[in-house]
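Some structures to go through are shown next.
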Structure I
Amino acid sequence: MAEIALSFIGTLTNGSLQDAFPNASLAVTQSVAKVDGPTVSVTTSEADVSFPSISTNGYLWMRNIDDTNFVKYGPKSGGSMIEFGRLYPGEIAVYRLATGVTLRMIADTATCKVQFKHWNN
């Protein structure tokens, strides 16, 4: 069986405020064995991020490997991006990318390198 396995754990400590969610894991069957893992230079001009090896969107992992600047990301709608999130230096995001969605990104101040892993559904 082809499987994508993900694990997450989270904690927060801010003075007397503490919070956590327990270790959560998930295993999802992958229908078609494909992965695309580019490192992309995201510029200050909004642009599509493409994954030519992927036939059906699945899980997407991305990390901003820039030391200073952040990037904005979101789905393409009517030719431009709807900002869905931001990746600050060193941050990661993981989510399932819906079928038919085109991801767009823009760097806030200067070009940033963003590393991706996109697993076919």
Structure II
Amino acid sequence: MKTTKLVIGIISCVLFIIIMFQSCAAGVVEALGNSDSTSSAAGLISAIFLVAGGITSISSHRNAGGKSTIVAAILYFLAALIALTDNGIFEDLAVWGTLCAAFGIVHVIFYIVDKKQKSHMQ
């Protein structure tokens, strides 16, 4: 679990850079096309939640079932919610949102498994 949380955090930080570049490109397309879409802004906000979840995951990778695991899951779910609800011309945002949801689910599973292990030890 510890290594997986570290890897997910690192992947999140790398994806942050990719999503930011794509969001900026989508913003340029929206501006040039006089579009009413707000998917570039949704991509920026989603990327910020993604990197926040990644940093939280990295910093708490030694503590598999702590409260920081739930915080990371909430940040990933917020990123997924924003990405999946507003993906106008930035269609890749649905892919990133699905990935964020998967990362959130993994963190919730880690939290539950760790709590069960701790309860069996007592």
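Assuming 0 is helix-only ellipticity at 222 nm (-39500 (n - 2.57) for each DSSP H run of 4 or more, over all residues; to 500) as calculated from a single structure, say which of I, II it is. Derived from the structure labelled I. Given a computed value of 11.8 for mean count of other Cβ atoms within 10 Å over residues 78-85, which structure among I, II does it belong to? The structure behind it is I. Looking at mean count of other Cβ atoms within 10 Å over residues 6-13 for structures I, II, the greatest value goes to II. Computing mean count of other Cβ atoms within 10 Å over residues 54-61 across structures I, II gives 17.4 for structure I.
Given a value of 34 for relative contact order in percent (Cα under 8 Å, 6 or more apart), point me to the structure among I, II it was derived from. Considering all the candidates, the number was obtained from I.
Out of I, II, which structure matches 2.1 when distance in nm of label points 7 Å out along Cα→Cβ at positions 62 and 110 is calculated? Here the read-out was taken from I. I have 1.06 for Rg/Rh (Cα atoms, Kirkwood Rh), for residues 38-85 alone, calculated from one of the structures I, II. Which structure is it? Value 1.06 for Rg/Rh (Cα atoms, Kirkwood Rh), for residues 38-85 alone corresponds to II out of I, II.
Rule-based calculations on the coordinates, nothing more; no lab input. Keep in mind the model is a prediction, meaning the values are calculated, not measured. Cβ atoms are built from the backbone, for glycine too; each structure is taken alone.
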